[in-house]
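Below you'll find the structures, each written out as structure tokens.
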Structure I
Amino acid sequence: MRQSVIELEKFYASRLGQAARSMVGRRLSSVWPDLSGKDVLGFGYCYPFLLPYCDSAKRVVLAMPGAQGAIAHSGKRGIIATLSEEEFLPFSDARFDSVLVAHGFEETNRFNELLAELWRVTKPEGRIVVIAANRAGLWARSDKSPYGAGRPFSRAQLRNALKTAGFIPTIWSGALYSPPAKWLTGQTSLNVCEKFGETVFPGFSGLVLVEAVKRLYVDSSDGHRERVSRPVFGTTPIGNAASRTK
């Protein structure tokens, strides 16, 4: 069962949620510095992270899982949020230049189907950024935030899943190195924790961020190859056999 959109809204309105939004936004802006003129999809609960792009992007659409619920967020084109089934996204093929997934993978029961749908609606050479709770981080072990619910991921798990779905991971990053404690939500404390974690404990961030590109032709075998033996030909080549009948 997914967390409700009301719970997510309440969290991001809190001090802890604002700190999480700030640190994720810091990382996301370095991966996506500009989305001007692009069609952007957010799946899960992405509004706090896509809000800075709403004015410059050509179009921003928020697809929220039916089990989570939706809030009628609006943009320059009117309402930008829609309820959606995870395995049947209501968009045409190759529709979006950029796709963001946040609070989308951890609680889904249709992980592979969802990834296949996200690949379908992404344009060739389009980019997807996944934000997920890190299995090795403190936030996945705490009930103080939505990141403690559902299934956390390691980098290897996300890499393998994305490659199998037809995406090629290109950029890895982390956010939320500070513990999920309100007394560490000041901007100075957050910056110190982030810089320290990035330098000393890069694998123990609260969240994992990965950008991947959609490729139409991707080898999903993860580097494994079947050995091909030397071919065995027939005793009499067809060409020679034909010439002998003349």
Structure II
Amino acid sequence: MLKKKALFPLCALLLFCSGLTVAAELKLATSPWPPYVDENLPGKGLAIKLVTTALTRAGYTTTLKIESWTRTLEGAGIGVYDIIPTAWYSEERARAFSFSKPYLTNNIMLLKRKNDPFTYSDLSSLQGRIIGVIPGYAYGPEFDAAGNFYRVNSRHLIENLTRLQQGQIDLTLDDERVLLHDLDKYMHNSQDQLIMLPKPLSVNGLHIAVSRQRPDHEKIVAAFDKAMEEMKEDGEYEKILNEFSVHRKTL
């Protein structure tokens, strides 16, 4: 049996170690976004595997909650969650979050039918076109404000892909990897009928956003950025990218 004098320092040590464990655990939350975030993909998606690998290398343990984007932003903003692993930077968001350096690039690409001679140069070249869009999607402020083409709203990308294939719309658009993923998954036998145009409509960096409710938010960002650079140097970053690669077909 431990003597009382020995018991106190032992309890203090256990509490100290417990505090270290809690401090090193990070709660992540984001919305479904295949192939970046998906319960059924290896590592729960490309973005999640990259982020959790980097955070693990930086000495953190992680948990992940996949829910709606609205609940993700609200929860992380008030500190229920520590990190949003898939975030685009904005000045408004920077008031509530510290952002890492971008660890991936999101290219918003246009998709057309193979037999359509259309080529994209800039927004003016979309004159009179019928484009399938998803309301609320961040295509970019210039595209959102443009009025020289017609928009057809859909709830999901697969609806836009089907309408494009059937000739009900002229174009649709989404993130490059998302387009390739959905074409391969849902239209594998007919995806050759559609072609991705080579010039991006817009380009966004993908970051982790750490809630400023955490007093160590800057430390987490710095540790993540350092670990991600090390992953690029030793080849682990490229190895993970290759796990999720899908062949791109463009004009």
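Overview of results
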{"quantity": "Distance in nm of label points 7 Å out along Cα→Cβ at positions 24 and 152 derived as 5.4 - corresponding label from I, II", "calculated": "II"}
{"quantity": "Read-out FRET efficiency 1/(1 + (r/R0)^6) of positions 88 and 192 (r between Cβ atoms, R0 = 41 Å, to 0.05), computed value 0.85, structure in I, II", "calculated": "II"}
{"quantity": "If relative contact order in percent (Cα under 8 Å, 6 or more apart) is computed and equals 27, the structure in I, II", "calculated": "II"}
{"quantity": "If P(r) over Cα pairs in 5 Å bins from 0, in percent is computed and equals 1, 6, 13, 17, 18, 15, 10, 5, 2, 2, 2, 2, 2, 2, 2, 1, 0, 0, 0, the structure in I, II", "calculated": "I"}
{"quantity": "helix-only ellipticity at 222 nm (-39500 (n - 2.57) for each DSSP H run of 4 or more, over all residues; to 500) derived as -11500 - corresponding label from I, II", "calculated": "II"}
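Every number in this text was worked out from the coordinates using simple rules, so none of it is lab data. This structure is a prediction, so every number in the text was calculated from the model and none was measured. Cβ atoms are built from the backbone, for glycine too; each structure is taken alone.
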